[in-house]
Structure P
Amino acid sequence: MKILYTAEAVVEGGRRGHGRSTDGRLQVDLSVPKEMDGDGGPGTNPEQLFALGYAACFQSAMLGVARSRKLDASESTITSRVGIGPTGRGGLELSVALDLHAPHLSRVDAEELMLRAHERCPYSRATRGNIDVALTVDGAALEARWLKTPEARPGLPEAHAGS
């Protein structure tokens, strides 16, 4: 892979510390949420940062797909929810839910954009097969026909649920 850009960050103190990008553009205090037996301090946490990064990357991919298909995705938003919990095997793992709100798209077009963006987005590619990623449109699961009959939309891969 030819690397186009590298982001670099330094953290001191882990989840109860401070993080900064080496270019000086980002500086954050980190706190542990009360739900994870932390103090719930004013800082952010890795899950919030991951949610923000994933949402931005995913929406960029979705907007690119919309442009190529000449669909109006203006005023659309992606809400990303990143959960963390025990694996059952010891340790913790993440899960992600991505929700599209797109007021100018039909349900069919919105679902197609979600699936195509999920194939294109670098975060989706990095997480595929490693964590559960749920895709929804306005809070509702994608129609089962997308998952069962990929021939209905040429070029879409067969498996999307929980990938």
Structure Q
Amino acid sequence: VARGATTKLPRMFGFQASGSAPIVLGHRVENPDTIASAIRIGNPASWDLALNAREQSDGYFGAITDAKILEAHRILSAEVGIFVEPASAIGVAGLLERAEAGFIPKGATVVITVTGHGLKDPQWALRTADGSDVLPTIVPIDTAEIASVLGLAKA
């Protein structure tokens, strides 16, 4: 239906951090471990509802590494302009992984919910891809110097 409610049941995909993936593993995780603090849960309260949604929609659950979560976090921030916490980036990380594996049909309509703002877990925005701290570049109060550092200086 154009610009209205869908007439098809969407496939529900869910992703959990590899170190905190009880639904994917099929058992509680006693000491969940992930950089994505909002999803560091070893025994989800809505476990049965999630399994039911997956089954009814022919969906999928998968585990995503922290490295892939941070990669998606950086893509969202740097390329898309959406600053999310790592837990909210997991849907994008999962989609990218499924697409790379050939499981997302070309031209498919995909909806990903990203609800957690990056200021909930800001330390990950201040680290490079290898986990080291981003070091500030101190620039004098000079327009030409600032433009040069930002790569905006005219050649």
Structure R
Amino acid sequence: MALTELVAWREDQRTRKQTVVWTNGVFDVLHVGHLQSLRAARAFGDVLVVGVNADASVTANKGPSRPIFPCAERVEMLAALELVDAIVVFDEATPERILAAVKPDVHVKGADYADKPIPERAIVEGYGGRVELVPLVPGRSSTDTLARLLK
């Protein structure tokens, strides 16, 4: 979904009094940890928007061998999940620009951010939203899965 479409969709959700939840990630090599995190995020509201890192931002963050699956395929996998209501792709390392435009009620990150700064926090709290953390599944990450496959 293009950002302009997402903003209009968000406004429609607001008129319906729906709580909009946002989470984001790479979602390369989709696994049960992703599913549990998405399910936990969705529990904070009525509809779930997922931001997906574009291929160039994944490569910049994780190295030249990533992503394994191109963005279009990662988006298609997420779109097949009933708990995901909308998807937007972003090129930046972090989604501040999109969060400022869409203004979800809840921004969800993994519990691995409990001791790390969350760059988006100031924007989300600035418009009256809140940031929530969800538990991670130990040993379930795309990076860990790829490492095990390559052994």
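Derivation of every value follows stated rules applied to the coordinates shown; laboratory data play no part. Note that this is a predicted model, so its numbers are computed, not measured. Cβ atoms are built from the backbone, for glycine too; each structure is taken alone.
A few points about this structure:
- Test item: distance in nm of label points 7 Å out along Cα→Cβ at positions 101 and 133 calculated as 3.0, pick one of P, Q, R: R
- Parent structure of the calculated result 15, given that relative contact order in percent (Cα under 8 Å, 6 or more apart) is the read-out and P, Q, R the choices: P
- Computed 14.0 for Kirkwood radius over Cα pairs in Å, for residues 13-76 alone - originating structure among P, Q, R: P
- Here mean count of other Cβ atoms within 10 Å over residues 21-28 was derived from just one of the structures P, Q, R, and that gives 15.5; the source is Q.
- Origin of the derived value 2.0 (distance in nm of label points 7 Å out along Cα→Cβ at positions 5 and 69; candidates P, Q, R): R
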